[in-house]
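I've put the structures underneath this note.
Just so you know, all these numbers are worked out from the coordinates, no wet-lab data involved. Every value quoted in this text rests on a predicted model; they were computed, and no experiment measured them. Cβ atoms are built from the backbone, for glycine too; each structure is taken alone.
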Structure P
Amino acid sequence: MREQQQQLEYNFFMETQQLNVYEQYTYSYPHKHAYRKLEKPIDLNKVWEREDTSNLFAYVHIPFCEMRCGFCNLFTIANPKEGVDRYLNALQREALEYKKSIPNIQFEEYAIGGGTPTFLEEDELAKMLSIFKNDLGVNTQSKYGSIEASPKSINKEKIHLIEEFGIDRISMGVQSWIEEETKLLGRPQSVNAVVRAVEDIASSKVPEFNLDLIYGIHSQTKESWLYSIDRTLEYSPTEIFLYPLYTRALTGLAKMQHSNEDNRLYLFRIGRDYLLENGYMQTSMRCFRRADAPIIKNNYTSTKDGMIGIGAGARSYTQNLHYSSNYAVSRKATKNIINEYSLKEEFTTIDYGFYLKEEEQLIRFLVKSLIDGGCLNKEAFRTRFGKDISTINIIQRLFDFNWLEENEDYLQLNKSGMEMEDAIGPMLFSENVKFLMSEYNLT
């Protein structure tokens, strides 16, 4: 029986390797590499006129960092010499256009990401937060929201601003507590700077904070991995995210070739089991939440509610259209997109994205339910698509792999299934999306 299971997993691994989609995070669907120029631009108010806009997710993208980490393929540039204020002014124009074009717009949850939002100087950060709150209309005090930070750019003054705006959570990448390992990531940082940043956040009035760690670093060992986890546990963060090190095209790491791919699953299991033994519960492949932390409750549901993203690189979702600006990794291409965005006077039309027919909407429901840290509500699926989840072939395949558990109301990945989230996600992709991704010209 075990040999049969191993053969199934091997065949699956080879299939995903051939698709060249294994090493990626599947947070949403379809992948941004499937987006294309729309045949005809569509007015913003037309995009949203038939959507329920009373329960949305808000996102703002700040595409600036103090350095470009070697593993990073996010839409960001390091240390821009100029143009930040121009970008924030464009952000305000876009926010005001949404408020004007969509009547009764209401947000239930939000995130401020990038890039690194805390790269902004204090006055710039205050301006951005004011735009988000007052011009877009996000009630940061009463709704649940999170902001990204880095050890080098966060300070007490910026934390005070975050407190003032009522933001609930700060998320920061530590990656490793060993300087030699962060250098191999193309992210040189002082442990003293990390200690200062974590202590400032932990002692603040911000209710929650998350720290990221990376496994699979070149020369990383079981002992060095557990050392980084232990140092993190000293501060009892609300959440700890464990990220596998992936080597992606056009990143610094792809040139350095510093990774430890063969050791990743071994290190992940060590880290997972250690956190489970030390008061954390696993909510997805990556996320471990402190067992005594309050459960977050709100009305936003990612499988049915929309999202509005502002800023270059931000994505927005309706039921049948996902859209954004273009995407790039290289500094030159990213800078050009940011400049084009910053000079834009009107944000009244959408011209780049992906239309979701019913098949793609169904796949998105599966991805967001199973891969995005949740579970699949069988009755909600039946109500939405008029069929039973057991009729979906790919679901039976997940049961064959013994990666899925079922009770009367839900389906959910089990412990083994969570290990394979980054392979299961692409396994669900439609042939059309896989083709578009393979044809995408990354710059």
Structure Q
Amino acid sequence: MPGVAPTSGSVQQPSAAKEPLPPLRDVQSALRNTTETLAQELAYPTENTPGWSAFEWQVAQAVCAMHGVSAVLSGKLRWQGPAHWSQFLRDQRAHTARRYERIRQLLTLLDARARIEKVALVALKGAELHSMSLYEPGERPMADVDLLVSAEDGSRAGRMLESLGFENFVSTPRHRIFVRDAHKSPDSLGEHSDNYLKIELHERISEPLPVRVADITGLIYPREPHAGLNPYPSKAALMTHLLLHAAGAMRLRALRLIHLSDVARLSANMTATDWNAVLELGRAGREHWWALPPLLLTARYFSRAIPGHVLATLSANCPWLLSRIFRRRTLSDVSLSYMRIEAFPGIEWSQSLGESVQYAANRLWPNTELLAQRKQLAQTELTWSDSQWHHSSQARRLLRWIVSRPPRAETMHTIRAALDRAR
């Protein structure tokens, strides 16, 4: 009974051929084993080549794709692995580099056109991390361009994007998605340089956790914006956004390893003053109670990345149960590496019994708006379009979940793509 999770799929039709899979318990074991190993290797590379089975090496490719770390691992790992594994990482690095060049050119175009149209935009997350040189071109994937615009300029910004050949493809409460050349979506695992360009236009930066909405728009949008692309007001504002984005992804069991890498790399570029600014932003009437779990998870793998006093200070703002739960959680628990569909994912983020009941009711009896979004995404997203689950009625979902606890379509789609690649 999943809600609408963030996706970055394409609109092409899936392949009909499917490789037989081992029992799902063996798939889950391989997912957890490879995910945790690769997370540790990304943070602190060793010389020890994993002793994985042939199937686990294939699953490892799927994990790299799901977590957005194929390209960065290609330059970090100290061991080679099988030939098909090394070739996959090299190919992903090349595709990511070419994709980055296309995105860079698009950002230049957007900046120029926004200046002419007198529209102020903020280029979010990956674009800002690249502008700070925290990643080399070709290290970090950018499936899309995220832009923040004021509500007053939202309509003009949309028309501007349409004048550049982008079509308003999907609209959700979170954002409007604009795509260009949507038919260009090569069938591949992970990144492909020729995938169509996508822009997500936001008027607010917020996350439902899971019912209470955390909104940090006022921290991200500059006080004195200029026409064109604007940077974040500060490193503290960027870190706050990365943490809220990660928290929202964790709630949906959709966190990616690249999200933790983003936090760790930005943290390494921050001073004590920068971190104090993050803490001050959380005290200014907007206590960041949700910031601790993503920092705890980052510190689990990048053990020297997060200052101890930051974790201690934020622990005081975080609900006790949430803090206790996430001191034990791993990346495999809160990402697509956890393959089973849950009835109430992220209910632990509720801060009262009333919120828990409201969230459970919303999951069991979704409103017409959510049902319409599901239908739209089932028709357009590649990882949803070939899934019986995403085309089922709510009643059939309930029955199927009770009887069989089905696997997540997004996870299975990527694993099958990895198996097909090895054929």
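Where does the value -16000 come from, among P, Q, when helix-only ellipticity at 222 nm (-39500 (n - 2.57) for each DSSP H run of 4 or more, over all residues; to 500) is the thing being computed? So the calculation was done on Q.
If mean count of other Cβ atoms within 10 Å over residues 164-171 computes to 15.5, which of P, Q did it come from? This value belongs to structure Q. Name the one structure among P, Q that Rg/Rh (Cα atoms, Kirkwood Rh), for residues 180-227 alone of 1.03 was derived from. Comparing all candidates, it corresponds to P.
Here distance in nm of label points 7 Å out along Cα→Cβ at positions 188 and 220 is compared for structures P, Q. The highest value is that of Q.
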